[in-house]
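The data blocks that follow each hold one structure.
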Structure P
Amino acid sequence: MRITFLMIMGVERPSGRRYFHIARALARRGHKVRLLALHPDLASCERRRFVQDGVEVWYVGQMHARKAGSVHGRFGPLDLLRVLAESTLGMVWGVICSPADVYHLGKPQPVNGLAALLAVRLLRRRPFYVDCDDDEVRGNRLPAAWQRAVFGFWQWLLPRMAAGVTVNTRHLAAEMARAGVAPVALVPNGVDLEGFLAPPAPQLDALRAALGLTGRQLVAYAGALALQNHPVDLLIDAFTQVAAALPDAALLIIGGGEDLPLLQDQAVRAGLRDRVYFTGQVHYPAVPTYLALADLSVDPVHDDPVARARSPLKLVESMALGIPVITGHVGDRAELLDGGAAGVLVRPGDASALAEAIVELLDDAPRRQTLAAAGRERAGQHGWDQLAERWATVYRDGAEP
């Protein structure tokens, strides 16, 4: 079967990794898979068409924001309109050049949505499928009411027009059921069990020494620094209390994003200049190396629609490395952590509860070992090859008369 994905991000972005790994698993099953993607910094993109692990990747346009380096930038209104128009045309052309049995949209957004209506439905007269892995209105930084209205319209329309929908959380599955959308396949985020591995101990020791972290108890956060959907400020608030209780504790924040300067300033104002370390943007293959330095990993969340709609990669990736995790009791996180047997669940949005859990776990090495073992076992059930089997069910169900 020929499968073409219409993605509004690059393959190295978190959601992009979801689609790439699903595509790779489908390619291993003998399918011919192509990703039509938007690059985070198209002007610097040297390879616009290539094959990686059996998957064709075509960069057909620029993302709606320029994401290069540790601090991401945004286009002005006129430049944004130009970028969106060019990217939509690029994706339409990509569909025209990509005859397929299945077209699957990675996120219900305007660029790939318009391309699906024009090129897939009108020109090719084919149905399309949609993957919903987020609350697109609340999970994106959309300051203007018209922007929220546009994103909300496409988020509402595309699943209702699709032959089938994939989602990553029970929250989104329930929303689809209330809207009468069917069939729906629930496919949470997973981990590359073959590739997401810790390096040898000497390499970790050398990196720890280079960062000045030798002998420190280390808490890690790995992910985007965008406060509208990743409340890292909550973690820094909590770590203020951790630092007072544990003089040797340090916080390693792995990743970049548009709110990096705000978070750096927050750490300085909290008196944590020498306790909080920011790596800036890290090339994805290096993430397991940094994450493996940690004694535990934290996914800070509020109890809101954004958190309920998300299946956090950072949790399952930390678990695969044997790093114990702490997160808020919201959405599908309790299910992933086996009700708390494979990780610590706290009251979401509560910095004091988060700080207390961090201190208790750093002080309890035997419990960390128990959680690490349970976490590895749970992560083993979330390999992308296994999840691709669930994904493919939507094509069979959607094809039934």
Structure Q
Amino acid sequence: MNHNAEEPDDEAQCMDVTPLYDPRTLIMLATLLIGVMGMVLLLMERASTLGIPGVRDWAIGSMLAALAGVLIILRGVAPEWLSFTVQNTAAMLAYTFYWVGSAKHFAQQPRLHAWVVLFALAWIGQTYFTHVVDSLRGRYLSLTGYVFAASLMHAAVFVRQILRNRASHRRRSLGLYFTAFWIGFSCLVFGARWTHALLLPQHGQGMLEVSWLQALYLGTFTFGLVIVNIGFLLLVSERIRSNFEQLAMTDTLTGVRSRRAVVDAASDLFKRSRRSGEPFSVLSLDLDHFKAINDQHGHQIGDHVLQAFCRRMEDTLRQSDVFGRQGGEEFILLLPATTMAQASELAERLLLAAVTSEPGLPGVTVSIGLTDWRRDDTSIDDLFNRADRALYAAKAAGRNNAQYC
């Protein structure tokens, strides 16, 4: 009777000591997700024909983070040199590759010379406090200190990129701000963990210990790492989309803008002029007797002639001018904030630049039709049509000249 009466108390005591979470299960789930994301990053990098800087480094970092997670789970089963030393080394390398990958992705140059020294000191520290002097505090200070420093450098990469985007008035990137936020959040967590290891006792605060404080740290570490990998995937997706947009806006043969890109730019100029009254001019260009060049010298030489012509045109133009290929040997040029008189002067310089021959290529001339924006124009097509009529007039006038309409 007394035994039965005590059973509920025993069950209550068991509930008090039952862990609210299993560290190994949490780490295993995060490891699986991070490993899969690392594989996806590798596949996306290989599938991109243009190549995306930094993706391979991110993928390697995720694989190393997944390896570190597996080795943590094996603690108590695998030898200490594997489950502690190799695991901590993999974790430090993972955060290093994350930082380096982001720097490459945003065309920034990571300075690694000093970090080799810092990495060596952290590695010696965590090895010493594992195999020579068993100190949980020492391991945390060396490992978390290095990861905290690497995360700060990682965050600095994103801050510089955000400032660069704002200065150049680029459109906002969800992946950039999303990833930057979580990397900044990770910095706060790692900084707090390092400070905790420095100032407070570490008894019962091992990676696989069950406590509310350790649950908080472990949860934020693993959750933050998964979210940062999602951010990397967002950045890759945005870069792939940007690459496709760039392909659509660039003529693959000559490297100048495509017809679509020129039309979009012309529409923007037209709207701006209707609002502000600012002038702009449109030039239509056509290489003279280009079909004869293809017939006599072959299409490969013809392609080189087009490429050389575009280089000479771009060397003559301003950075704000928009030069694109309509198709075949036809090109179009937009001149923002340019009057007809200024456009005529530029056209004369373009005529001279066109006839400049290059070794091994036949010489060419160009005919040019000019027009400018007028207040009674209803759409950009009005300017394109006038520029075409002026071009036909230049052809009829004997070619190698510029006519205005």
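Derivation of every value follows stated rules applied to the coordinates shown; laboratory data play no part. If you're wondering where the values come from, they're calculated on a predicted model, not measured in any experiment. Cβ atoms are built from the backbone, for glycine too; each structure is taken alone.
Tabulated values for the structure
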read-out: Structure from which 7.5 was derived, distance in nm of label points 7 Å out along Cα→Cβ at positions 73 and 289, options P, Q; value: Q
read-out: Which of P, Q yields 36, 22, 20 [semi-axes √(5λ) of the Cα gyration tensor in Å, calculated]; value: P
read-out: Test item: mean count of other Cβ atoms within 10 Å over residues 113-120 calculated as 22.6, pick one of P, Q; value: P
read-out: Given 6.4 for distance in nm of label points 7 Å out along Cα→Cβ at positions 225 and 345, calculated: source structure among P, Q; value: Q
read-out: Origin of the derived value 12 (relative contact order in percent (Cα under 8 Å, 6 or more apart); candidates P, Q); value: Q
read-out: Origin of the derived value -23000 (helix-only ellipticity at 222 nm (-39500 (n - 2.57) for each DSSP H run of 4 or more, over all residues; to 500); candidates P, Q); value: Q
